[in-house]
1. Given a value of 18 for relative contact order in percent (Cα under 8 Å, 6 or more apart), calculated from one of I, II, III, which structure does it belong to?
2. Which structure, out of I, II, III, was Cα extents along the principal axes in Å calculated from, if the result is 49, 40, 36?
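Derivation of every value follows stated rules applied to the coordinates shown; laboratory data play no part. For clarity, every value in this text was computed on a predicted model and none was experimentally measured.
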Structure I
């Protein structure tokens, strides 16, 4: 199968590309910066067939149409994010404008299937973990959250313009090249006691499980799918587990955790993976920070 992937050098993309190549697919990977593109062939070393890297910016709609058309893909995979500088407005922009340009290019090239990365924590408030029938939190009162959810909604709506489409609603990614790993943003906060032990619930996802889902979605029916582990957990559980998971020196003093007297944030409810399991996917890391 011919596959065009945008976001091929991110935490998921750089692992997804070699997996797809190993499975016999012809992969074209979009890269804005040639130094970043080096991560792709290095990751693909030892796989059959290799990968073709093309230069282009997702915000350059004309160039993007050219490179997608030249690749003649059967599937376009959207793994684009813009979080390296912790710039959330920039990430919202790529969800809106980047998705628009990428899907327009895909449709112009006759692509039938588009697979896009989304998130599993944009659901409206609720008491139980959310499934895919739950509505997105488009009426959030917090400005930052509302901007995020609106951008996610835009990404998913545009993706659904394709004849066949899958939206992968990833849980909070952890593992190599994420914020939740040794030296990452959240690791620094956790080990210095800046993450409160509150009741807010999160569904996590190991980056390797995200990669497997990205490849499996090539044949899934259209629709959104929560890609999360089996165990939604409150911060009172995952913060200490995360800190212990990060520890490399036995006997290190445990951090003093921040107090959290507030009730659970209503939308911080986690998500279920029942649909993904029904499609044949299951996490190899069923509970976060346990191995």
Structure II
């Protein structure tokens, strides 16, 4: 009898522990689900594309390159303009930008272009300029490699794309956040690299926003060839004030050879602005 009682007691105690454990797990799962219910979830189909690698001597590493071409490329012998993008991996922004281009080209809202995506290895190193701000340096083990990355794009990637595809001289670049910062630095320091620039929510706060502070000196050396700049700022407190400042600087400088468009988006968040603005950015920048 004592054995039967103890057996029942420990079984009940064990079952009670299991029940309590499951209750905690379910509660945590429910809380987590509710907490994250407002976060955007995307499942972008990966479009048909080509992938190759470049054994970069400049970066001392192999870089994966993804290339999407529109149907018009195979149905004619025309050469096409090229749009480059950092964050260009198939698990990054490449799929949704390629799909958007496909839709806009099909609906004849923009001219056919080739998309070249550069897959990340050390994103925060490649896309960030040098900084004197100690907080900036904490975002990664190594930062400040943007100039080296830019040389890779210019001296190794450009020639490879020209060799593999029928291309026009016309080039553009699109990116968001740190990629937007890289784009703005390129626009100011080496504007001749691209014909049009799309910088969405650029991290202009970097290095105590010295890029903006020095921008008038850079713009004084702006080339005489026509260029286009489209940029946007979300309602993030470390974004919108600086994109507003950039708008004011460009308004004051009045560069005759620069077409630019600013899209302030105070209702958008840093996580949503890329998808919210990409279509109008591409339509304005590429056009028919």
Structure III
């Protein structure tokens, strides 16, 4: 099998991706290799363990729980999402990630992080979903200003979307000639310069490569959208993107907002499942 799966991030818009992936799993659609960025890593990894419904379930269950995510937690610890609760208690005990199923699944699942010293994208395979794997997933989803850098393998890491928001070209370079790309922004979206750059420059002045990446991220992101469109024209990508708005605030306390985003993903997944099957055949 030479089919790849590319999962963009986007905070709680990632539940759109979760909806699409749940439809894929329900229809038995499989891939040789998936790559997830930020929320695409955190929520998308459930395709590795084949756990339909898990991402939306635990997010709805804990979205209003201050132990999960809160501005108070951010001000107190520098982390919007609690390390101990969101990345330990939930996946290991409260809504367990199926470690054995993930380990038994031959599909590769890679997460993308950003080395804030070198400015490089760092790629790491998730094999079981426990131990260091949880920290690599956390690093991939550690958004600047909302999380502290994660130290792993001698690197200081933040959100993978900084260095490589949509790693479709990377997946093609790995040898996959057919790739399903799940985006979390609607058609026609154009990324604008980050209005928080003055604050980001002050916060990360010791990391000039990171500041440069952040300042030019919109340029690279829009170029990646053009690259994805070219890959689609060449038959190397099939793109699924929201058919309607899936915007969400920074912190979502209302489970119905999360359910709505998820259901848009499910509807779009069902609408495209025949296309996906034909494309991967």
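1. Answer by label: I.
2. Working: I: 55, 43, 35; II: 99, 47, 40; III: 49, 40, 36.
Value 49, 40, 36 for Cα extents along the principal axes in Å corresponds to III out of I, II, III.
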